[in-house]
Structure 1
Amino acid sequence: MATKKKTPKYIFVVGGVMSGVGKGTATASLGLLLKRRGFNVTAIKADPYINVDAGTMNPIEHGEVFVTDDGDETDQDIGSYERFLDTTILSHNYMTTGRVYRTVIEKERALEYGGKCVEVVPHIPEEIIRRFKEAQKKADADFVMVEIGGTIGEYQNILFLEAARMMKQQAPEDVLFVLVSYLPIPGRLGEMKTKPTQYAARTLNSAGIQADFIVARASLPIDEPRKKKIGMFCSVPEECVISGPDMSSVYRIPIMFEEQKFADLVLKKLGLKAGTKTTKEWFDWADEVREYKHEVRIGVVGKYFTTGSFMLADAYFSVVEALRHAVWANKKKPILEWIDSEKFEKDPKSIKELKKYDGIVVPGGFGKRGIEGIIYVIKYARENKIPYLGLCYGMQLAVVEYTRHVLGLKDAHTTEIDKKTSNPVIDIMPEQFANLQKSNFGGSMRLGAYLAVLREGTIAIESYAKSKNSRWNFEKKNGGAIVHERHRHRYEVNPEYIMRLENSGMIFSGKSPNGVLMEIMELPKKTHPFFLGTQFHPEYTSGPLKPHPLFTAFIKAATADRK
């Protein structure tokens, strides 16, 4: 066991030069190394948006919305913390500027400030600090990793930096700062440039904060001359300039940090001693997966990939990671390709390109754009026996496709898209109708973890039963089983069509405890090697060493020999 100090330690991770520099992964990786030295570690994300949560943000602009067990819609970095720290993180570990301001205003309205003039400073930073400390207490954490969103120099995150500065002033021995900054290598120059990072460090100084460590992100490892330059001009000991080159996998970043003794240097600065390291399992696994040669090609068919001339995968970040976990668990090499569903609407004949994939995934989403293209994909996968996994919207549209082409109800649809359809096989949940009528969109969906009852003799129950992990609370019960999974939706399979769907061969292998909500849909193995959809989001609870059983079963089917 580690020798614990009476006071918890706070490590603030901030970003320099540009967004997307890797703060979240750096935060999670350092947290993993500290946890595997015997410390209790939790992680917080502070987002500088006025949005109260991430649920109403455009996924193309912001990336995936991650959902916690207690139903908070958060930034995808919370998912990274869960995967690396192998823990469940709840809503008190996520905050936005909007959430903080709302709390301060509510307190003022309730006279909790005793009639004082409530000001941006100090009252907003004080509320931020209160939230940091609340998260620490709830987790009983020795270390609190705090990632401050945005980039140094932006106006939006200055109040979070002010809160961190105040904490450093109050307890200088308990607070450290890590600056994750980018070092460009301009093509025509061919030289790694440190000046942008120097500016970032000086800009951080202007907020009253001196970085203790600088993680030098670049396409290549930082060399000694540049490490010395950063150390000299940014007032950081040379050994505390940590090289952060691009890696083949984010799961190798802890190994890279360990080789540079990052966690040991942190403990040294804080005057702490570590217990026995337990990183071997992670490191051995990360080394092993690099050796897998046999490829599995999975097509991820979505509608949030394109932004201008670029293709993005961040909108489905947890899906991508869950697929990788499952492929590695099957000792294969993942080849994931992003497919914009609108392509098949413009050129229906191109649907035959799907033959090259070992499996097809349709993740969640909202709205009408690209929907008919997704339905073409589902039909092709069903008829051509290509393993299919549909998540949330991917399950709903699979039910629509089946109703149209097997039941013969050609106009079957979801009322999210066609409110006047005469066959609303997917319809709004009754309790959600009032929310839409009042335009109450934020934080009002069916969110968080709910129980599902699994049916005996199905792919679903067999998949969970093979997993030895208890994260899904799998428990055999009365000829079936129950699991615990996270949701984010407003629409459901219309109960009026369930009997007709089941009589035609569809199996609802997971249902809510009251039997009203269809949680898992599948086709029998005798008719299809793997055709399964979930109303919940299994990707949220998958981890690198604990892949989700439904993803693992899907990949197993995708790697089996098919005629």
Structure 2
Amino acid sequence: MSYKYFFSTWSLILLFLANPAKAKRPNVLFIMSDDHTAQAIGAYGSRLAKLNPTPTIDRLAKEGMLFENAFCSNSICAPSRATILTGQYAHTCGVHDLRGSIESGRQYLAIEMKKAGYQTAMIGKWHLKKEPADFDYYCVLPGQGKYHDPEFRIRGEKKWPKNLIKFEGSHSSDAVTDQTLRWLKEGRDDSRPFFLMHHYKAPHDYFEHAHRYNKYLADVEIPQPESLHKPHSPKFGSIATRGYQDELVRHIGTSIGNRNPRRSYAQDLPQKFPQDYPADYDSSKLSDRQIKDMAYNVYLRKYLRCVKGVDDNLKRLFKYMDETGIMDNTVIIYTGDQGFMLGEHDYQDKRWMYEESMRMPFLIRYPAKIRAGSRTDAVVGNVDYAPTILDFAGVKKPLYMQGHSFKSICETGNEPENWTNEAYYRYWMHMAHHDNPGHVGIRTKQFKLIYYYGADYQGINQTPPAWELYDMKRDPHELKNLYDDPSYRDKMKDLKKRLAALRKRVGDNGEGFPKTEKVVQEFWDYDTADREKARNISGEFLKRRLDELQNPKGKKK
């Protein structure tokens, strides 16, 4: 044995003896629910907080840190999950929309944690198509998965994805928790720290909760957002979301009430859940307001019943962790894969850069390092989650990850001097599924600048381009677009420059979609000529949409 090896070994032993806590790394439990928005978590103090839907999740805020400004970079399931797993933006990891996937070898967070000596597991909703083979263990829902009688894909004798286990008579949230508890009890290697991604399908629409919650909130009138019945107040939005003379109000963004003729909860919920409506329900005898009120209450009750199911299951999980002594040695993170519109502006689903959709809940508990009951307004993004998790595990961020660790913010409550407090956003799925135009933008602590360029991957099917600027401190519900307000002109110009610089910094240069980027650049200045073109595009889109409604696909003219 060489002297060099001898002294090196003893140095490591002495380091451990001098500071054994430093050598012991925490477990990491990453909990994510699908479409669970911050305004449906009590700790965030929204209009729904008094309903107390999340006492268990609120525990993480009481005993850890709550992030007020955590944002996703693309508010749709697969892209957000891919960004969290890779530490890369959609345009880098290649998952722009629901068709994207992350194959083995690029499931970077699992790879890096395993290299650091962690036992890794992925249980619940995966939604990234390819086998989660870079995890030591997985038990994942196929695609969206089923709420009732769920099936899970596991490793086995057959090739992916043919090995299935079924949970007949179970609800998805219960089954996911059962599998996680089983893994913790039977599959965990006590000699190593674990990294576990525990993902619920709930409360994704159409909100099929466990039957035991049928009466939960049944007799409660759910508090409404101010903008539910005034969705397009005079200063909200732009020609991009309203049309030149409000002619697109009915066609941009799917609705709670009857506003959108193509897709609304007013149309869908009575058909899907007639048991949640009065037996004599007849929309022809009701006003539009009554129809919307009823759809809103059915929608929110079902949504919150799904949330209640998640919270009750986490109570089971945390009880086991408390009893076995692993709770306090585990970094516990709770988040949603994005936000969700709960009736704000009469919009459903997510996808928007508006606050309720872009904001993610983010709560983190680790009593050894994080002060109980702390909060921060630092701007962080889901692209930062992987580097932060690696940092807690003592792993240096690999160069291919674009995000930055905010571990020091968790531990001190202070932002590093070089923290930019800028979040980048890009929604690519132009007018798909929920009638949301393609857009890009920047969010700072106080302001949000949104640019609706309004074009698909080929630069066609255009909707009118426009810009929107919101002062989030004075107008947290985004009711007043300030883009053309003279008193905000300098701020608008500054944010445009910052957005352009941010796009360059994150590498979103239009590569791969040159025709779309051409549209982005064409209307960037938004001068008089650009606005005239936008008015023309508004009229052209309306004609196309009306023709589609009159002659849906498969129906001859």
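FYI, it's all coordinate maths here, none of it is from the lab. As the structure is a prediction and not an experimental result, all values here were calculated from the model. Cβ atoms are built from the backbone, for glycine too; each structure is taken alone.
If Cα extents along the principal axes in Å, for residues 42-329 alone is calculated from each of 1, 2, which structure is the one that comes out at 67, 48, 46?
1
Just checking, which of 1, 2 has the largest value of distance in nm of label points 7 Å out along Cα→Cβ at positions 74 and 322?
Details: 1: 1.7; 2: 4.0.
Sorting by distance in nm of label points 7 Å out along Cα→Cβ at positions 74 and 322 in descending order puts 2 first.
Out of 1, 2, which structure matches 21.0 when mean count of other Cβ atoms within 10 Å over residues 290-297 is calculated? Can you show the working numbers first?
Working: 1: 12.5; 2: 21.0.
Here the read-out was taken from 2.
On distance in nm of label points 7 Å out along Cα→Cβ at positions 122 and 426, which of the structures labelled 1, 2 is highest? Intermediate values should be presented prior to the final figure.
Numbers: 1: 5.2; 2: 2.3.
Between 1, 2, the highest calculated value is found for 1.
Who wins on volume of the Cα convex hull per residue in Å³, for residues 354-401 alone among 1, 2, i.e. which is largest? Mind showing how you got there, number by number?
Details: 1: 64; 2: 99.
Largest value of volume of the Cα convex hull per residue in Å³, for residues 354-401 alone: 2.
From which structure (1, 2) was Rg/Rh (Cα atoms, Kirkwood Rh), for residues 298-489 alone calculated, if the value obtained is 1.01?
Values: 1: 0.97; 2: 1.01.
Derived from 2, not from the others.
Comparing relative contact order in percent (Cα under 8 Å, 6 or more apart) across 1, 2, which structure shows the greatest value?
Values: 1: 15; 2: 20.
Across 1, 2, relative contact order in percent (Cα under 8 Å, 6 or more apart) peaks for 2.
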